[in-house]
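The structures come next, written out as structure tokens.
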Structure 1
Amino acid sequence: MDWGRVPADTMVVESKNITLRDVVNAAANGVDTAEDLMEHLGLEEGEAGTEHLQPILDVFLPAIERLRSGSCGGG
């Protein structure tokens, strides 16, 4: 799945009603590993949907870092 192109309300972990927005918000607030996300969101390893956490971080963490550093290309 191309996580950079799906709507923010896309379900990531349906059993817990966790959306892409929830995952990205946690990442923006400093939760930057899949393990930390699982703890932060109250998930257990192997729970359906947790396999998506690392791919989502792989897409959004670089963008979050660019925004934090001020090098997002605007100018």
Structure 2
Amino acid sequence: MTRDQKKGLRGLRSILSFFIAVLLAFSVILIPQSDVQAAPATITSMSYFSPADGPVITRSGVGQASFGFVMPISLP
């Protein structure tokens, strides 16, 4: 490739980048925001989940911190 060809590709790439940036900016402005609300209750314990939800795996962390994971079950 010659220098002129590289310069042309660089210019095309910068124009394309600018077009994508403008498109993203307009999409953020023009798309209406949905109303997001917080959950009515906060789950603070893994005892909230039952065995019907799937196997519950819990571990203790540092101090009173703990974490857990509910393994999803597949229904036939």
Can you spot which of 1, 2 the value 20, 53, 22, 5, 0 was calculated from, given it is P(r) over Cα pairs in 10 Å bins from 0, in percent? 1
Compare relative contact order in percent (Cα under 8 Å, 6 or more apart) across structures 1, 2 and report the one with the greatest value. 1
For structures 1, 2, calculate mean count of other Cβ atoms within 10 Å over residues 11-18 and state which one comes out highest. 1
Distance in nm of label points 7 Å out along Cα→Cβ at positions 35 and 59 - highest-scoring structure of 1, 2: 2
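Bear in mind that the values in this text are calculations on the coordinates, not laboratory data. Here the structure is a predicted model, which means the values were calculated and not measured. Cβ atoms are built from the backbone, for glycine too; each structure is taken alone.
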